[in-house]
Structure I
Amino acid sequence: MALFEYKAIGSDGKSVKGHVESDSAKNARVKLKKQGMMVTDIFEKNGISKGGKKNSGGGIFGPRFNQDEITVMTRQLASLVKANIPLVDALNALVEQLESVALKTILSQVREAVNEGTSLAKALAAHPKAFDHIYINMVEAGESSGTLGLVLLKLADLKEAQTRLKRKVVGGMTYPIIMFVVAMGVLIAIFVFVIPKLQQIFVSMNKALPMTTVILIWISEQMVTWWPALIAFWVLVFYLINRYINTKSGRENWDRFRLKAPVFGRINRMMAITRFASTMSTLLASGVPILTAMSIARNLVGNVHIARAIENARSNITEGQSIAEPLRRSGEFPPLVIHMIAIGEKTGELPAMLKNVSESYDEQVSVAVDSMTAMLEPAMIVFMGGTVGFIVVSVIMPLMEMSNLSR
């Protein structure tokens, strides 16, 4: 008999951990199932999973999952389910062709749980690091309505849209950030390596230097002398800012700034509205109850002020009122969005209207990011040109005086 350590979900829906003696992992699972528990992971006490592999971790930070792989897996599962292939067989086919070790391990456990009679939604819920609340609720709705294949396709579309939106913003910001980092690197190199050498030449002139040159030399001296203190100072500043942002008042002030900041504020607001609309549209169209859908969407918008507006609207629904009115009162949603939501409520076409909002704002985010990038690139060039010009003039002026004196 071996001692197995297990993680499971009890009959009350809570996660439990414990130990059980058995001659094999399979029999241990059977024993625990008879006790009303759904096993999510089981391995011998020495830390080795059944099958001789270490438990699906991924390092000290836990398993890492590529969302693109999950999206592809979801679309493939949808195709298999729509082709009327039994769910266990479909999961088995996916396990055999997956390349990701972490995802293969998780899906193997999901397959075993489903084979033992657990619903797919509950089996997936045992792995929250891989499958979020949207995923679980949509799968549960699909199983309940008998449209699992269609719901999985919608889920894959939603994940692809969210990934595409994120990449648009990240891609648009990458070039300006690289330019800024390179510019800072060049300036630091000039102040740390070039200016000190020129300073020796300026001192040998024994002449009064222009104010701009004096400023350059002073900055260079501070950077060379105090660079450990400067690094420590900026590390401390970023640490304190991060600590402040993680407080309740700090998060509210930071999120308000993100919505009000020039250029970036408009993009942040549009991204939050896109997340809200696309998530709500997909969940409602998949049969997820509206209160559940709003709770999920609230947690995905990424801004406490917009999340609060959504929560107020959710409270209104429980009192038999509309969604649109509290969103309008919050001032966080543009009038056009409010108008389309109100029309969707009146006509019973809320998912379709929210989908239109999502598609419209997704396009607007793309245009706004392109415009911002087009604006930042020349701004960075002007900044670099002005800074380098200031340094060149400050250095050349004393050198020209020195050249004139030597004639």
Structure II
Amino acid sequence: MTEMFKNLIAGEWAGGTNASRNINPSNTNDVVGEYAQGTVEQLNDAVAAAKAAFPAWSRSGPQERYEILKKASDEILARKEELGRLLSREEGKTLAEGIGEAGRAGQIFAFFAGECLRLTGEALPSVRPGVGVEITREPVGIVGMITPWNFPIAIPAWKIAPALAYGNCVVIKPADLVPGSAWALVDILQRAGLPKGVLNLVMGRGSVVGQALLQHKDVHAISFTGSVSTGRKVAEACIASSPMKKVQLEMGGKNPLVVLDDADLKTAVEAAVTGAFFSTGQRCTASSRLIVQAGIHDKFVEACIERLKGVVVDDALKAGTHIGPVVDQSQLDQDLKYIQIAKDEGGKLVWGGELLNRETPGFYLQPALFTQTTNAMRISREEVFGPVANIIRVKDYEEALSVA
């Protein structure tokens, strides 16, 4: 029987009304686990628990917070291979990338454990005689967190660690597509000694749990990482709420890599291929626009194709894999849609873009590289979030910067 993973509310593990299956994109026959789908009522309970825990936690000493975060960091780092394997199994990053991300999560907690002991204020002179100015920092309160599927342990760590270090209480809703890594992180923190209610996990759909989190009057701040379209809705909801919520948004990107005539060709190609295609291109920092000066353009294209010929797309857990699968069918459909859009706009597909068959059923896509594109095309202006990149030819440095 597949294991059921529950929500954490007020220090207790609680099931939902139903469960969602977490599927391995490298092998769709492999069920990572079943994860409880939270309800609006459970979200309300989680916020109430955070509200009840906040007075004591916000007044807790820095040493207590340090010890909890440091203990969590130590366990994450000790288990980074195990956590990295879970991450790769549910999200599709290669095992090396998964272990690297798990290690990064541990480092984040180690850093913010130290920050607990480095809390500072400021004492400033006033322009008025006999008056001093003192600046102290206080926790915001209850922070709602909505995290994405592409960095399923590092981004939750990146948000949770500073919030806890500075005395806030947290309600987190991880991406429902890949909840396993966030669940494991919350479990580690729970066992590290966090008081009940300080950290709450409610898994489920954004339209249910996420929306309730945005609208809850007792949530003081929202930290969101995800798509631009969803981020706009998050911002609008936070501004419209009463009282207005503080909001932090980290959204998509369409990042340029500029290659000039005097660039070292080998270095430029390696930067382009790893930047555009590794992690299956599923990161907002992917350099999917390759802006190349005319004098080196043809050599660069040829060298990129040769480099891509050696890139292995396969099961994320298999030794020798360079690029794992796309995360799910919906994302694969989007990747294929943009490949067709680029063709329809006049782009020339010089490598890849084909579905691949492997030993296990999964969402395998050969990296796609386009030439003969312009900055006005949709492929240059809209985030694909997959292993798709295009080369834009420019005449000189000034045009490269303008296009970038």
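Between I, II, which one scores greatest on relative contact order in percent (Cα under 8 Å, 6 or more apart)?
Going through I, II one by one, relative contact order in percent (Cα under 8 Å, 6 or more apart) is largest in II.
When Cα Rg over 2.2 N^0.38 Å is compared over structures I, II, which one is greatest?
I
For the read-out helix-only ellipticity at 222 nm (-39500 (n - 2.57) for each DSSP H run of 4 or more, over all residues; to 500), a value of -13000 was computed from one structure; give its label from I, II.
II
Once distance in nm of label points 7 Å out along Cα→Cβ at positions 279 and 383 is calculated for all of I, II, which comes out largest?
Answer by largest value of distance in nm of label points 7 Å out along Cα→Cβ at positions 279 and 383: I.
Work out distance in nm of label points 7 Å out along Cα→Cβ at positions 119 and 239 for each of structures I, II, then name the structure with the largest result.
Top value of distance in nm of label points 7 Å out along Cα→Cβ at positions 119 and 239, among I, II, belongs to structure I.
Looking at structures I, II, which one was mean count of other Cβ atoms within 10 Å over residues 191-198 calculated from, given that it came out as 18.6?
Corresponding structure: II.
Just so you know, all these numbers are worked out from the coordinates, no wet-lab data involved. Fair warning: this is a prediction, and the values are worked out from it, not measured in the lab. Cβ atoms are built from the backbone, for glycine too; each structure is taken alone.
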